[in-house]
Structure P
Amino acid sequence: MQTIEQPIAPREDKLLDTTIHRRKTRAVKVGNVTIGGNNPVVVQSMINEDTLDIDGSVAGIRRLHEIGCEIVRVTVPSMAHARALAEIKQKLADTYQPVPLVADVHHNGMKIALEVAKHVDKVRINPGLYVFEKPKGDRTEYTETEFKEIGAKIKETLEPLVISLRDQGKAMRIGVNHGSLAERMLFTYGDTPEGMVESALEFIKICESLDFKNLIISLKASRVPVMLSAYRLMVKKMDELGMDYPLHLGVTEAGDGEYGRIKSTAGIGTLLAEGIGDTIRVSLTEAPEKEIPVCYSILQALGLRKTMVEYVACPSCGRTLFNLEEVLHKVREATKHLTGLDIAVMGCIVNGPGEMADADYGYVGRQPGFISLYRGREEIRKVPEEQGVEQLIQLIKDDGRWVDP
């Protein structure tokens with residue numbers, strides 16, 4: 001019998017697909033880490049120590065790396081800072097291990113960039129600041145000739161750095177910021193995502209003309225809607241131009257505390273859910289170490305990386321048979337060092353087994369004073385509540401999935 005294809009089927013399949021399909025990008029090596037390709041989304045941060053403080057910088061880089069930061073950025077505002085990176089890199093190798101390093105270069109930084117390119121794995125430049133354009137107070141537009149002349153000057157200034165990175169097999173991040181677009185981009189495109197994208201494309205095309213494609217692109221803004229629009233437009237333009245560069249996601253100057261985390265998650269998480277993004281940095285006005293758990297929580301929530309236990313817990317209601325908040329805290333404290341597990345803590349038997357169906361292990365209120373422990377959907381044992389956490393740990397041990405903290 002001939003099957004007639006229903007027009008609605010593809011849409012239904014798409015709606016039922018729970019997998020995030022990441023945009024295909026080229027693989028770009030940064031030290032011993034690879035961004036893009038089929039590699040996991042990479043986590044980055046930046047130390048806040050003065051790079052001239054060798055010992056302090058080494059300690060800051062090591063602290064970040066030890067808690068899961070895979071690439072660390074440092075700032076290089078002067079030649080002295082650039083040269084200090086040679087010592088930092090060597091001291092890391094001697095006292096710890098090599099860590100992929102990125103140097104941030106701003107403000108007419110050609111000489112600094114050339115020096116620092118000898119010592120780091122990637123150089124980040126901001127197109128709006130790399131070549132200074134002296135503003136004219138009475139300007140109303142840029143002529144096509146002026147635009148091209150400045151573009152030629154940019155290429156002349158950028159070329160030595162591109163050649164150095166290309167010949168060393170190192171990488172560059174073209175990092176556009178909404179708040180620091182070049183004057184001619186502002187005059188031509190306005191303070192818009194389009195201006196951000198055109199700024200990035202100008203630098204990309206210069207690099208491509210020199211046969212250099214070890215590029216990562218970022219288009220950060222402090223306002224989430226601007227950031228989202230810029231990255232989406234960048235993907236559209238790259239697809240039209242046959243470009244496949246990986247993208248570095250971030251909401252710049254997100255602030256601190258709960259709102260800074262929510263703001264970063266709203267921007268980064270939205271794009272990752274659309275398959276956009278290959279490396280992320282959460283920018284908080286706090287110690288850099290505070291950024292890493294947020295990054296991993298975003299990736300874990302989207303199912304892009306599994307780096308910690310996933311806890312499933314009901315919100316509590318009148319049927320709850322124990323202090324849910326207290327028990328969840330105890331379970332978390334006992335098991336938070338594990339990786340790759342889903343553990344459910346459910347207050348009653350009504351919703352418990354169904355709502356926690358995808359969990360590896362379940363802790364469910366069975367009756368007053370007693371809880372049931374589950375492996376998947378199967379009830380394994382009923383134990384007194386005071387033994388619940390201890391018996392949960394024993395069940396995980398029995399299955400060979402426990403590791404000591």
Structure Q
Amino acid sequence: MIPSVLPTYSRAPLHFVKGEGSWLIEEDGRRFLDLGSGIAVAALGHSNPVVVNALVDQANKLWHVSNLYEIPQQQALADKLVDNTFADTVFFTNSGTEATELAVKMVRKYWYEKGQPDRVEIISFTGAFHGRSAAAIAAAPTEKMVKGFGPLLPGFVNLKWGDMEALKAAVTDKTAAILIEPIQGEGGINVMPDEQLKALRKLCDETGTLLVFDEIQCGMGRSGRLFAHEWAGVTPDVMLVAKGIGGGFPLGAVLATEDAASGMVAGTHGSTYGGNPLGCAVGLAVVTAITEPGFLDEVRRKGSAFRQKLEGLVADNPDVFEEVRGTGFMLGLKVKMAPADFVKAGYARELITVPAADNVVRILPALTLSDEELAEAVSRLDATAKDIAAKP
């Protein structure tokens with residue numbers, strides 16, 4: 001008999017009833033150190049008073065009116081994002097998947113309005129993850145994502161990650177955009193080198209192709225910058241944002257330049273819930289906190305210290321770990337087993353991590369992780385590794 005909750009997830013037998021900063025409390029009272037943050041969502045930790053107060057204050061005033069009317073909280077958050085990024089305009093969604101859908105529409109509508117309606121192809125890369133909608137799985141067509149869901153939406157060209165020569169050859173007069181994560185999350189914490197991001201920007205400038213960055217997971221301070229592409233000193237034409245921007249409240253966004261968004265006029269896109277007062281009030285609190293002077297300096301400092309300690313962890317446990325990947329608080333440990341097995345072993349040490357592709361265990365703590373919690377995280381990771389090594 002099918003359960004009342006559609007069984008599309010293989011869920012761990014854990015029942016968390018409360019969160020406090022970097023900690024999750026199970027209903028039996030156990031306290032788990034959370035290095036997953038709900039898959040890079042709880043950017044300011046669980047039950048952060050700044051986020052809670054924003055939510056409660058707005059909830060006591062107004063939750064929803066629809067986008068038929070002006071929404072002051074939406075305007076304030078859009079202004080904040082425009083002031084702190086390359087973007088001229090923002091559309092708010094409820095998720096990263098919805099942001100992907102709009103980006104696909106936006107880049108194709110751009111070329112239609114430019115008199116080049118055949119310019120519809122979007123180049124994406126192996127190892128990518130852009131969501132689970134029809135367009136998103138067509139852009140990242142791994143067997144796990146697409147098997148049984150055909151026919152796939154046409155108009156996508158998937159290339160090997162990091163193969164710049166293949167990319168140059170693939171851009172034609174039918175190419176609308178290049179879609180890429182500056183740091184792949186689901187793909188195994190793969191960081192696109194700065195020189196390759198610069199080469200991407202140069203290629204797009206030379207060919208007129210729009211450059212779309214998916215920063216759904218690597219954005220909102222996780223890399224140590226507000227957005228990961230800032231490390232390379234380049235900017236996209238369109239960017240997808242979600243996860244951390246809501247701090248746990250469902251919220252996403254598409255940021256774009258005025259030119260890239262020029263085809264999206266009244267009636268071309270919409271959302272009933274997107275940009276509602278409640279979500280935007282929370283998002284504004286999160287973005288304001290992350291952009292406060294000194295906040296990202298601390299993320300970079302602690303992220304560097306964390307990576308250094310993880311390098312030592314790898315050296316001390318060569319039978320379990322292969323390498324460390326990532327930057328800031330978007331880190332990965334490549335393990336010599338199925339990553340899900342390491343994650344499961346961590347539960348015995350009251351530790352939460354997240355599996356990824358390429359045998360990588362993701363380390364995605366709250367950006368507010370303290371130095372003491374960082375040290376505790378390394379201790380529990382080490383204990384988990386030694387538990388695994390001790391098994392026959």
Structure R
Amino acid sequence: MGSGEMVHRGSLKKASPGKATILALGKAFPHQLVMQEFLVDGYFKNTNCDDPDLKQKLTRLCKTTTVKTRYVVMSEEILKKYPELAVEGLPTVTQRLDICNKAVTQMAIEASQACIKNWGRTISDITHLVYVSSSEARMPGGDVYLARGLGLSPETQRVMLYFMGCSGGVSGLRVAKDIAENNPGSRVLLATSETTLIGFKPPSVDRPYDLVGVALFGDGAGAMIIGSDPVSGIERPLFELHTAIQHFLPDTEKIIDGRLTEEGISFKLARELPQIIEDHIEGFCDKLMEIVEYSDKKYNKMFWAVHPGGPAILNRLEKKLDLLPEKLNASRRALADYGNASSNTIVYVLEYMIEESLKMKMKDNQGDSEWGLILAFGPGITFEGILARNLIV
């Protein structure tokens with residue numbers, strides 16, 4: 001596994017007393033880098049499939065997803081050791097979990113280590129752990145293995161969030177915010193880790209929707225440190241988490257449908273998903289924006305850290321809210337560089353958001369918008385949103 005780290009510039013704005021802030025970010029990836037232009041031939045070779053129609057469809061999808069590169073746990077070595085993973089209908093959940101449980105723990109450890117290094121304080125200062133994954137299943141859960149792998153104190157208070165899909169990263173951030181604000185002096189490590197290997201399958205004419213996932217999803221891990229009242233001169237707050245809300249849409253449970261089967265996890269995303277998000281996004285965002293008196297549709301006064309579920313979702317959100325194209329730059333860059341890495345992706349978006357803000361400041365001595373929204377959409381259908389302040393602008 002390989003890790004990435006980012007050295008953050010010092011903050012220029014002070015955080016509000018008692019409000020949770022993101023104090024550091026970190027990320028990590030498996031070693032296997034997949035270039036989108038070579039994905040189709042490699043996937044069909046590895047699964048011993050020669051269906052020209054399916055191959056043509058995946059080729060089209062790979063272009064429309066806008067993904068350029070992704071990291072994946074799956075490798076030729078794994079397929080040589082477990083050839084049954086590429087065979088239709090074989091029970092392989094045991095083999096998949098043996099691989100995935102270890103892989104997500106290792107990536108989570110590396111992302112957390114990168115985050116702690118960026119934070120600048122010692123690991124013994126972490127008081128709480130929130131762990132998010134939709135790619136493993138075991139008891140005890142991955143939170144215990146992550147805590148042990150990092151060397152956290154046995155008294156570290158842990159929370160697990162399993163199978164929340166793409167909304168998991170922002171869900172975890174909401175939980176971490178509550179913990180930080182209700183436990184003065186606490187420092188919460190939020191870690192997310194995902195791999196698509198848990199649902200890897202050969203192409204099938206009976207499951208054409210599987211090809212969307214093949215063209216879109218990637219693997220990796222992300223981490224954040226969250227705490228209130230940053231220590232001056234030591235901690236550098238990046239974003240203040242002002243208000244968090246969650247909303248689920250009744251009767252949409254089958255729109256994002258995931259099931260753990262004998263062949264791993266099977267996902268099905270309905271075609272209506274982008275339209276449903278478009279239909280409800282305005283009202284959801286307005287609830288958060290009213291708090292800072294931006295209720296009169298001043299969407300372009302905000303920054304937008306949106307989980308890039310796919311280009312269709314970003315395009316519809318941009319059109320519905322009449323956003324300037326640059327408002328979703330961070331989301332589009334994360335999608336191009338890492339694919340949709342489920343719960344992890346919001347970490348990558350926030351890193352790019354910081355980079356975009358610093359570029360803007362150096363360009364015209366003014367930062368990007370101070371207030372903004374951190375958004376993600378997951379099974380339920382569930383909307384997760386956080387009203388945030390950019391403390392680097």
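Out of P, Q, R, which one gives 59, 49, 41 for Cα extents along the principal axes in Å as computed from the coordinates?
Matching structure: R.
Of structures P, Q, R, which gives 5.9 when mean projected area of the Cα convex hull in nm², for residues 186-241 alone is computed from the coordinates?
Going label by label, the one that fits is R.
Taking distance in nm of label points 7 Å out along Cα→Cβ at positions 258 and 306 as the criterion, which structure among P, Q, R has the greatest value?
Q
Every read-out reported here was derived from the displayed coordinates using simple, explicitly stated rules and does not represent laboratory data. What you see is a predicted model; the values in this text were computed from it and never measured. Cβ atoms are built from the backbone, for glycine too; each structure is taken alone.
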